[in-house]
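Colleague: See the structures that follow.
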Structure 1
Amino acid sequence: MTDSTITSGKKKSLASGAMVYLASNILNASIPFLLLPILTRHLEPSEYGQVAMFQVLISALAAFVGLNAVGAANRKYYDEDARKEMPGYIGACFQILAISFLFVSACLLLFQEWLAEALGLSPIWILLAAVSSGASFVVKMRLGQWQVRKQALKYGALQISLSLFNAVLSLVLVVALSYGPEGRMAGQTLAPVVLGSLAFLLLIKDGLVNFSLRLDQIKDALSFGVPLIPHIGGAFLLSTVDRFVINKHLGLDSAGIYMVAVQLTMAMSICFDAFNKAYVPWLFERLKTDDSATKRRIVKWTYAYFVIVLMMAGVAFLIGPYAITLIAGEKYAAAGTVIGILALGQAFQGMYLMVTNYIFFSKKTARLSMVTILSGVLNVGLLLLLIPILGLQGAAVAFVLAMAIRFVSTWWLASISHPMPWFTFRNKEV
């Protein structure tokens, strides 16, 4: 078999994997997308704001429930001893999940009343957010192990099942039984619990879980995941905390309107994430070879990707306001003033994903955390400055500026963590 045939086969493998992930993610995203016009017509903006606050809390807990051990297990797969060590390593990750979940739950109990008042939620939902976050960790572990093994169809089946079950529960509870925002939040809690239980059983079935106590494996997983806490926290400050600040300054109505715009622009993020899921295994395999010609090709393709991403944002500026009214209804029309700006922020997120992979490959995640947390803190400062002046548009502008700075900073960090010919890709040597 010739080198050109092998290269062609590898390209087809990337393309087919990307298409499966893209189709899966589009179908997965279309479920809540189709749910959106139903929910917005059964929930007032203030009620939708409650749902947004519940999602804010779940996102905030993601950094602490499980301590990012899913990423450590995914990266472990590429080590030489992965086949023998993986069951014990995943078992160690679940031990980390159990301990961190208990600790987070205790902290939530201590501050339950304060958090409930600040977020506009009933106290019980504060604790249920931790349950949802813990169950989601299990689902992500199963999905991650399928991803690294390039089993995209299985990945898509579980991913879609989770969203579909969530949607059906929400429809029954909100529309049929008139439980209001609590019905939607119940769906967001029960679906991860049920599918998380299934995911755990599937991991056991595949022989990927061994609960023998290995302190060295726990330490290794923590050494990967703990430095990412500021990174996840920074990501929260970048992409989620805006709803909390909007709620504080403008009220739950505005938080609900803004959340609708965010959800529509997430269609872009879905596409970026789909491609990245297929791209990461392909990229890591080639980075291990350290071939100059391959690096130059990767850089050229990355620049082409940047152009496409920015064009997608341009389209959102043009059609976004009309899409808001058509999909969500007139009472959410104000979201049309921010959807184009938010789409540009999502474009920077897509570009960021393409450069951050080099940092994960080099295992220098502490550096990435510093960039992300600083960008997140900048976003909070901009939110506090701009929202009182510009309202919802101020929140969107803050998001774009912070995401742009994170992308550029991460790109620079990637260039020193794992050098690539970013500005010399036409040369024969890197």
Structure 2
Amino acid sequence: MAKRDDPETIGRRVQRLRREQGMTQRQLAEPAYTPAYISTLEAGRVRPSDEALTHLAGRLGVAFDELATGRPAHLATDLRLRLTEAQRTLASGEAEKAAEEYARLLEEGEAHDLADVRAAALLGLGECALETGELAAGREYFERSERALADAPLPARVPALRGRAVSHYLAGELRYAVYLLESALDELNRGGLHDPDALLLLYASVIGPYMDMGAQARAAQAAEFALALAPKAGDPALVARMHRSVARTLLAEGRLAEADASLAKAAELYRGLRLRTELANCHWMRGYVCAQNGELDRAEEELRAARAMLAERRAALYTSQVAVELADVLHRRGKSAEAAALLRDVLGDLSPERGAVHAAAAHRLLGIIAEDARDTDTAEEHYVRALSLLERAGAAGDLADLCRLLGDLFRRTGRVEAALDAYRTGLGHRTAPGTTTLGPAPAQPPL
């Protein structure tokens, strides 16, 4: 509830409304109060009680809240309806239009001191920024949303916290992203705040960073918890997102049929909800599953569909990421020239601060293509750039693989000592424990 206005402001409002109604102070006061009390109140010399305001609101034909705060009747409800419309706009792929709607809602929420509307508008602006690849702006919006909900329980703050973690993840800051998500999971589980939607959102969001860091065991555990929580969650879009994230873990464990089934469930849910970006992500992960299973023609078809849908939504960062996956499939299908051209375009949209892991993947694949063309100097240059990006991100599994590629290149060109150094570095990353914070894995939810 918004803070009540000061007595002078309330007094002027009562006087204005009384005169608009053509009422005397006596008529307004009866039968519970005296004209003298109304005179004192209108002069701002007394703070009216809830009972007095209720009486006055009834006599003046306005809502209690409008009399106490000056807020028009039904304003909060109207703003929440508009928030829903903004969410639908974002879900339909119009991130820029949604951002304009959220910006207007933020302005009105601040003008009327509605913390929940302000927080929701900031959250929406953050999601729009993630869609368009503006990670720094998105992170700032999420932080402001968290601050607006500082006095709210943790489950209410989880969507903003998750958004902040995702913005760090997409920027290549894997360890910090996981730290944020794990800390929230611990607080929820150890503190008895077992909100199924909040837990599901966090477990689904932490799977990707775990996988990129080489912490497959933790990713698998998070996936199992997410699957167990799904029947309790009330948000179908959230369940769909979970199925998409879980598919990646199932794939890593070689459970291809289950991964495909998870993606099919997600696609069905998203299609019903008309959430184009998330549906595109389902095509993306389905293409990834097909590629790992050797079904390259179907993989290319799915990834091209995902890329087209994301480009249509102007989701620049996600479009670049799926393009790297598509380029890998094209290369494996013998279309290396097309793959290289696609990767060079992608690298123009990615940077160490914006999509570091996928930028590294693009350099890695360009290195492989260069090696196939016997251009070892160019291959080495791309491998070294990829290595720098991955070291910054802390993607252990990818680092180990890249060190192997670099070591093989050095060995083939007669640089045996350099090759040994690269292999040793790779082994160090491969054998590093899959921990992601200083503490143990997050506490388990009550399932």
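Every number here is computed from the coordinates shown, using simple stated rules; none is lab data. Please read these numbers as outputs of a predicted model, since none were measured by experiment. Cβ atoms are built from the backbone, for glycine too; each structure is taken alone.
Colleague: Ranked by distance in nm of label points 7 Å out along Cα→Cβ at positions 41 and 377, which of 1, 2 sits at the highest value? Please report the intermediate quantities before stating the final value.
Modeller: On the way: 1: 4.7; 2: 8.8.
When distance in nm of label points 7 Å out along Cα→Cβ at positions 41 and 377 is calculated for 1, 2, structure 2 comes out on top.
Colleague: Relative contact order in percent (Cα under 8 Å, 6 or more apart) was computed and gave 23; which structure, 1, 2, did it come from? Before the final figure, lay out the partial values.
Modeller: Details: 1: 23; 2: 12.
Comparing all candidates, it corresponds to 1.
Colleague: Could you tell me which structure in 1, 2 was used to calculate log10 I(q)/I(0) by the Debye sum over Cα atoms at q = 0.09, 0.14 Å⁻¹ as -0.57, -1.48?
Modeller: Label of the source structure: 1.
Colleague: I've got another one for you. From 1, 2, which structure was helix-only ellipticity at 222 nm (-39500 (n - 2.57) for each DSSP H run of 4 or more, over all residues; to 500) = -25000 calculated on? Mind showing how you got there, number by number?
Modeller: On the way: 1: -29000; 2: -25000.
This figure was derived from 2.
Colleague: Follow-up. When distance in nm of label points 7 Å out along Cα→Cβ at positions 57 and 417 is compared over structures 1, 2, which one is greatest? Before the final figure, lay out each step's value.
Modeller: Details: 1: 3.2; 2: 8.2.
Across 1, 2, distance in nm of label points 7 Å out along Cα→Cβ at positions 57 and 417 peaks for 2.
Colleague: Further question on the same structure: When distance in nm of label points 7 Å out along Cα→Cβ at positions 25 and 297 is calculated for each of the structures 1, 2, which structure yields the highest value?
Modeller: Top value of distance in nm of label points 7 Å out along Cα→Cβ at positions 25 and 297, among 1, 2, belongs to structure 2.
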